[in-house]
Structure 1
Amino acid sequence: MKLGIKFDKERCLPLLLTGIVIAVDQITKAIIASNWPIRRYEDDIIADFFNNGFLQIIHVRNDAIAFSLGRGLPDSIKPALFVILPVLVLGILFWYYLRANDLTRMQRWAVAGILGGGIGNIIDRIFRPAGVVDFIDVKFYGLFGWERWPTFNIADSSVVVCCILLLITIIIDSINKKQEAAK
C-alpha cells in the first residue's frame, strides 16, 4: 500500500457523494422532525405507504448507536462513545481515503458514502439532544426473530449499503489479484 496525497478528479469526485448523503439525510430528518410527532417504537404508526405495512414512516429518536446498542449506558459515557470515537474513526477513514493510492474507483465511492452517512448521524448526535432521528420502518417478516427491522434513516442506509459494497469490492479485488499472481 502506497500512501501519498494526490489530488485528482478520480479522488475528489466521490466526495460529492459524501456531501449529497449529508444533505439528503439532514433534509429528510428536518422534514420528519418538524412534521411528525416523536413516537416510541411501541406507538402507533404515523404513515403506512402500503396496505400490508411493509414500509412505514415514523419519527423515533435513537440516543444510542446502531440497533439501539448502548441505550442503557450512563449519559456521562455516551458523548465519548457515540461522538468522539466515531469522529476519530471517520477522521482516520478520511485520512486513508486521501492518502491511499490502492483504492479502486468503486471503493472510493463506497468510502465516500460511509463518510457521508457517518457524518450525518454525528450531526444529529451533536445538534439533536433527543437523539438521532430515525424514520424508515420496514417489515422484516420474522427473520432473526424480528417482525420489523430496527427503524433507520438515510445516513444509516448509506453506511450499511456502502460497507457491503466496499466489502464485496475488496473480496473481488483480492480474488482478481490472486488469479493474476497464479498466471
Structure 2
Amino acid sequence: MSDKQAQAQRYAQAVYQAMLEQWQSALNQVQAVLSKDPALMALLTDGSKDTSERLKALEAALPKGLPAEVVNLVKVLAQAGDLGLLSDVGAALGRVVSGQKAPTKAEITSAVALAEQEQAALRQSLAKQFGDDLVFTFQVDPALMGGLRVRVGDRLIDTSIASRLTALREALSASVR
C-alpha cells in the first residue's frame, strides 16, 4: 500500500469511528429519554393505541438535533415493537464496525432433559469444535425418541433416532421402487 493510500485509509477510519460514536451517542440519548419516562414507554408499547399517535408521542419526546437516520431507526423499532432492543442495537453496531462477530447460537434438542453434567460435556465439546463464542439453549422434544439434534449457526448435527428411522424408511422405499 502506498503512503497516499495508507494516509487515506487512516482518514477514512477516523471518519468511520466518528460516525459510530455519533450513532452510539444518539442511541444512548434516546435510551435515556425512554428510561426516564415509564409512561411514554407504556404508551409506545400499547398495541391498542393508534400507530400514528404513538409515533407522534415518540417524536415529541426525542431530543432535538438527532440525526434523521437515528429518528427513523427509532420509529422503525417502535412500529415493530422492538424499542427494548435499542441498547442491543447500539452494542451490535459497535461489534459490526470493529469486525467482531456476534455470538453464535448453539441449540441442543434432546428426547429427554439432559443432566447438568451432560450439558457441561456438550458445552465443552462444542466449544472445542466451534469456538468459545457460543450461546447455548437446551430444549426437549420427545418426538426425537433418543439421541440429539444440535444446531450451531447454520450447521446441523442430527443423531436422533427419529432421523435415523426416517433415513431407513427412505432407503427401503427407494430399493422397493
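Here relative contact order in percent (Cα under 8 Å, 6 or more apart) is compared for structures 1, 2. The highest value is that of 1. When helix-only ellipticity at 222 nm (-39500 (n - 2.57) for each DSSP H run of 4 or more, over all residues; to 500) is computed for each of 1, 2, the one that comes out at -17000 is 1. If distance in nm of label points 7 Å out along Cα→Cβ at positions 121 and 137 comes out at 2.0 when worked out from the coordinates, which of 1, 2 was used? Answer for the origin of the read-out: 1. Which of 1, 2 yields 66 for percent of Cα pairs over 22 Å apart, as computed? This value belongs to structure 2.
Laboratory data are not the source of any read-out in this text; all were calculated from the coordinates shown. All values derive from a computational prediction rather than experimental measurement. Cβ atoms are built from the backbone, for glycine too; each structure is taken alone.
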